[in-house]
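Pasting the structures here.
Values in this text are rule-based calculations from the coordinates and carry no lab data. Here the structure is a predicted model, which means the values were calculated and not measured. Cβ atoms are built from the backbone, for glycine too; each structure is taken alone.
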Structure P
Amino acid sequence: MYKRVLLKISGEALAAGRGFGVDAIFINNVANEIADAARTGCQIAVVVGGGNFFRGVAEQAMYMDRVAADHMGMLSTVINAIALQDAIEKTGMFARVMSAIEMHQVAEPYIRRRAIRHLEKGRIVIFAAGTGNPYFSTDTAASLRAMEIGAEVLLKATSVDGIYTADPKKDSAATKYEEIDYMKIIQLGLRVMDISAVSLCKDNNLPMIIFSMRESGNILRVVKGEKLGTLVTA
């Protein structure tokens, strides 16, 4: 079982297929799974995306200044982080939202040592607002925060059960990789994470597991060390 992990959840996942907003039933199910995993003694940090509200590189931001659009995307992640914090605390576990953009009324500012202390005290820490910088995705934020807090592994929860040779939704002949290295992801142009995040993980020897969050209980299983999805190594 892992002692400390960082879990990356996309904003689109929290919309549960609706495309926009937060699905209350789904986010409560996810919160229960995270709480169950935390009760095993594993220290859990979470990075949430904001694509269910706004993405700086999406079509809706086509005519916007990129920096302004990215800042809007970062603020979207704060909405999701607060929603997830509320859902987790309803399970009886403690959670803290730490934002890379300071907004004291709704979240703590991100301070690395304070984040680690929260984890040591058994609190679930939710990192919001990406890295606080434009041009960096929440995938990159997840890689960065995972290394800063000393996570053993980066867990990326997606709608598919791993990395495939092609999009399994479009190509029935696509086969799943049980294990793959970061360099091969770059060489094959597989759209697992953006290149900045992949390079960051590769250069710092941070393993990653891509797994499906559509099956109930998968977050607990992967935290316990069960072989799920695709393992990515440096």
Structure Q
Amino acid sequence: MNYKDKLLEMFTLQQTLNDETNGKNWESGYNKHNRIINWRRCIYMECAELIDSFNWKHWKDIQKDPDWDNIKIEIVDIWHFVMSLGLEYYKNSNLGDIKKLVDDVGDTKYIKDFCKEPNLQSSSESLEIVNNIEHFMRDVLNGEDFYKIVDDFFQSASHCGLNLDILYKFYLAKNVLNQFRQDHGYKDGKYKKIWGDKEDNDVMLEILEDKILDAKALYLELEKRYQ
């Protein structure tokens, strides 16, 4: 499976997820409940959560290591919104279908580097990584074009120790979790995100450590643990 196949699967899954959660024609900028959709704001806010996984505070926990497990989750959450921004942009601008979008993302500046072996995570570089993420946030807020946002994302994700293979693995798992959340009342507030003493994201990471990677098997394991 080459890198464009992985990109195509992720973008296709994201289109399906958005159709199911937001309703058809969400690309118009409104969901089925007539709520405004702002993908750039979504990216920005998730980047803020990503930064909080680092020991950036000068007055507290200055020797604390970054939460690398949660950093992976936050990167994947950002990727959901970057893809959504692209899907919206391509439909509204009549630039082509998902395959054309994937071909163009596959030709962006940093994708080839992002397909290489992941960078080693280093706590000593954490503040430099935070600076990189803040650069990404500024580009998002300043309205830089989609391709620049994609390049910024790949750079930030790479600095956080991910590559395309890791992103793909965690995206598929988070996609299953997001579907599980929707099926169990996430939108109307019935879903319980804390399972005992753990957040559902942490439970998902535990399942991945047990080598349960098949989507159906992952869903069934989530169902079992949620009960």
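Thinking of P, Q, which structure, once FRET efficiency 1/(1 + (r/R0)^6) of positions 84 and 164 (r between Cβ atoms, R0 = 25 Å, to 0.05) is computed, gives back 0.35?
The read-out comes from structure P.
Assuming -20000 is helix-only ellipticity at 222 nm (-39500 (n - 2.57) for each DSSP H run of 4 or more, over all residues; to 500) as calculated from a single structure, say which of P, Q it is.
Checking each candidate, the match is Q.
State the single structure among P, Q that was used to calculate FRET efficiency 1/(1 + (r/R0)^6) of positions 60 and 108 (r between Cβ atoms, R0 = 41 Å, to 0.05), giving 0.65.
The read-out comes from structure Q.
Work out volume of the Cα convex hull per residue in Å³, for residues 20-155 alone for each of structures P, Q, then name the structure with the largest result.
Q
Which one of P, Q has Kirkwood radius over Cα pairs in Å, as calculated from the coordinates, equal to 18.4?
Computed on structure Q.
For distance in nm of label points 7 Å out along Cα→Cβ at positions 28 and 188, which of the structures P, Q scores highest?
P
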